[in-house]
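*Asks:* Below: a set of structures, written as structure tokens.
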Structure 1
Amino acid sequence: MVANDLPQAPAVLLSFNRQGPFYRLQRRLGLLSDSHLAVGRRAALFLMLAWLPALVLALLQGLALNAQHERALLLDFSVYAFGLALVAFVLMEQTSDKRMAWLVSQFVAQGIVRDSARPAFAAARLNMERRAGAAWVEALLLLAAYAIAYEWMSIGAARIPGGTWYGQSVDGQLQPTLPGWWALGVALPLFWFLLGRWLWRFFTWGLMLRDIARCDLRLVPSHPDRCGGIAFIGQYPKTYLMFVFALSSVVAAGVLKTVVYAGASLLSFKFALFGLVAFLVIAFVLPLLAFTPVLVALKKQGLSRYGALVSQHHLAFEARWLGGSDDPRGDDALGSPDMSSLADLSAAYDLVKSMQAVPVTKASIFPLLLAATVPLAGVALTRVPFKAILDSVKGLLLL
């Protein structure tokens, strides 16, 4: 089920993207409203704001195209990856609000949150929104964005003799070009700031799941989803598909420059690239571990109760049909006297026994892996036959 197919949740339920100084600034500027995030318009605006002036300045300095690829903005794969990421970070605001609100609403809609736990559940949602919109967090993210942008450009310029399109290193100090000044002042900080905001929202989401897991939840050990009835929450990684694709594209662009222009071997990046995929999977599974103690306790309790029920039922069944049992309860423990009762109760016990400790499935992780591997596979296509790449990706996704 894609985000657009999800039932509409009440707008007041939950929002990741309608808090904080940056949101309020965009609202004052008329870029969005409380009822419409205008993600398409803002994505185009941010992309042009970040890179169109840099391109114009590069044209003025002869750094748009150059005989030396390092000094050509249009030949820098990372520029395109940063632009793609900016667009993705904005576009996913709309889908994330819808999907996250729907997922959280299911705890109430499916009767999982007991009436006594409603205040705590509401507090968990409000705390998430308060954390997501904290002014001090966005201030730190903005400072960190400029620091990281400067460091990224300094390292890149120092690595290449003669400098790059965005500057050169002189006595260990970065001396930006005209397009470099724009990249340092606007383009790269905007990318790192938006990236940081999404990482912070992801952290606040994990804290909210922790708070929800501490509520008094009505879970069913024999639920067919094998997660007590909360398997739906394991679908949240699909919200971050564009985020993962964008992040992987930025990494892939850096690798592609080294492979194409410096002739580096793909094998030298093998462990780093597989490490990125593994890190992303672990990072998205980690917040769901908040439910592990609850599910483990539920499974233990369910095995005990269903085990006792199965024993009582089967003893009564044998007493009725085979004789030889001295169970004083007789038919009282039997319930349905037909043969199907054995299979039904055994199936319920097997469901309890197969309960998962983490509400996550291959169906929720597969799209995440695909989004992470596609940009990396594109890099590999420059050096490895397509069939070999396809076989490797299929092997990774089938793990």
Structure 2
Amino acid sequence: MKTFEPRLRFYLISGFLALSGILNGQDLQVLVQEALERNPEIQAFELQYDIASEKVREVNTVPNTEFGFGYFVSEPETRTGSQRFKISAMQMIPWFGTITSRENYASSLADSKYEDIVIAKRKLIASVSRSYYELYALKAKQVILTENIDLLETYQTMALTSVEVGKASAVDVLRLQIRQNELEEMLQVLSHQYKSKQIEFNKLLNRDDYTPVEVVEVLIVPEQPEMHQPVNLTIHPELTRFDKLYASVEQSEIMNQKESNSMIGFGLDYIYVEKRPDLDFSDNGKDVLMPMISLSIPIFNKKYRSQTKQNELKQLEIESQKKDRLNKLESLLQKALNERETASISHQTQTRNLEEAKNAEEILIKNYETGTIDFKDVLDIQELQLKFQLSQVESVKTYFEQTTIINYLST
């Protein structure tokens, strides 16, 4: 069975994770490697390839040898004696090159199955990466919510102090408490979502549902847009698979032409002759040995003409499917490039907004020291800050998800 050589496997994984911005990139590489080794879908594709490869041996055969035995109930009398029984053997042999054409056809089918393995592994790497980034986003949002809940707790303490000195009302405290309750609710929802996504991730790696998944704490989006090199999608496995299928149809037609030729048969008949007791001569009781040769001619060959027509139609179908898939891959690539660029712009915008929100928060805190703080403004700024932080995480997740798609199409 064909398998990825270590260098090729490393290249494939590294290509998907290149420029990913993971501070501890080895974590994801290890998880991807584990998925490639344990995922049952990949194992199923590899078994399908093994079966297709074994077909090459299956077709490297000739028809069964035919043996026959006959006993003469009414013994025919001949000059040399009466015939008692007959033994025959016959072997049909396909026309020259027929078996080779069958082997070539089976090998071409196995090649197309191997492309299925390559595609499945690429898709698995992409799925593991996307799921990993979703886990990162859920974890990052939980951290942000926890920090904001703690921040609201601090504001609540400040508000209680202000109420005591008559600089704030109990309504301000209640507003802060309500907001804190809302964030705690969001935190619980995210916690459940994380557990569900963790199970989904572990399924990809074919391991226990509740195996802990350690994701990185920080993903860095490059400040400068990444320069995207032109991609030759025609060599992508999803498209070369169609080339392999096309080649298999060509081999099928060659085999069909060979199958339409005659078959040659070689045989031997042996007839046992019993001696005549009333005579004595040299050939008395001499057995009969008769070599035979036969020729199987496909006079009614509509079957083979129909197969030729089917192969022509299959080739046209494959060409149309390849063109359709190429168009879809090109659209997918352009969409991923556009959404990644959009995510990068959004990340930069949210970063600037977050800085402005923090500046506003500092101003309000300074006002508190002079006794002029407005807790309604504090709550508004806190909500804005939380919105920017969550949007920033979403843009980071989107950026790396789209990078995963681009890598799937490019590497």
Structure 3
Amino acid sequence: MSDSLHAAANKQFQQAADLIDLNPEYRAILSQPENEVIVNFPVRMDSGELKLFKGYRIQHNNVLGPYKGGLRFHPDVDLDEVKALAAWMTFKCSLVGLPYGGAKGGVTINPREYSDRELERLVRRFTHQLGDTIGPEIDIPAPDVGTNAQMMDWIMDTYANVSGPGGRQQLRGVVTGKSVEVGGSLGREAATGQGVLYALRHWCGETGQRLSGLTVSIQGFGNVGSHFARLAAKEGCLIVAVADHTATLHNPSGIDIPRLFDYARENRMIKGFDGADEVDTDDLFSIAVDAFIPAALENQITKDRADSMSCRVVVEAANGPTTSSGEDVLLSRGVDIIPDVLANAGGVVVSYFEWLQNQSGRAWRVDDVDTRLREIIWDANDKVVAMRAELSCTHRDAAYAVSLRRLADVYDRRGIFP
């Protein structure tokens, strides 16, 4: 059995807290979530059978603003995982300067095993079960692994229909990542992948590299990995290996990413794509590249896999993809690691933009979204670089130090009630 993910998340922030001598009271507050909501709810299947599901909504901290974080539908969802993910959201939102706290939720389910009608009933019942623990000024969910814009639309509609008749149009901000037609933002679908690319581009500037011509491997070809691949290929990166839950593909001359993107959209997998050779899963980690992009699940870069890796930088597009022992190996060999709280923050940044658009009733152009996203991600990367120089530490410790100093400043000013 793997170690506690929440314990690993706490270890990361405690290391940075040591570097900046964080107030012990604030350490204690941030070491546990404020609220843990666990619900068991029934859903009628198409067959007429009634099944009971377990769902979670963990609200870690809201000193900066409403709780914010995704909803994950995956068989491995459990309390420990969601607590870790919620904590990472707090530090991520603080790092990039958003007026949000951290939350995360999910249902222990494999969504591929259910029909669209069953998933709709499940999403609506889960939303109803959460009740007034979510809301546009309370806690704002978003898509994550196994969820999508359609599910966010169902959440918004359910929430609006169980709320009072007054102000229903102002309730669209209860969730972000919606389809554009019902109040979503242009640029939201590609936002996390776009942010990962900005983080990689910033690293190139830090190290005097050219983005064009970099060789790249990507683990995960869902929303984040596929959009990063599409954008990176457009900028001249050579994507030589891609993996998802069905296959690992390798082409040393570069994979035709636009064609793979369309293939994966149509088939919901990359297996069977004829533009690359299929190799074993662990072979992905040993392929020599400039940049490795983990965009799947947590705990993927273990010590053994790190021992086999040959890359110059790891950009954590997923949450918690690198184990502590795996990170030690990479750092000992001089591999840079751009941490998840910085690298994949693009999604929550554009979620914030969507929330602002819902609040104001005005839609932004996609160029405005991309420009403002780049400014925020770039500024956060600049702050991390400056903190690294001040503390002589890793990217991860520097990112947490920036985040924790902001949180500490707010606690200093607000105090602890009562």
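*Asks:* Given a computed value of 24, 19, 16 for semi-axes √(5λ) of the Cα gyration tensor in Å, for residues 30-197 alone, which structure among 1, 2, 3 does it belong to?
*Replies:* 3
*Asks:* Of the structures labelled 1, 2, 3, which one yields -21000 when helix-only ellipticity at 222 nm (-39500 (n - 2.57) for each DSSP H run of 4 or more, over all residues; to 500) is computed from its coordinates?
*Replies:* Working: 1: -21000; 2: -24500; 3: -14500.
Source structure: 1.
*Asks:* Out of 1, 2, 3, which one gives 20.4 for mean projected area of the Cα convex hull in nm² as computed from the coordinates?
*Replies:* Clearly, the read-out refers to 3.
Every read-out reported here was derived from the displayed coordinates using simple, explicitly stated rules and does not represent laboratory data. Bear in mind the structure is a predicted one, so any value in this text is a computation, not a measurement.
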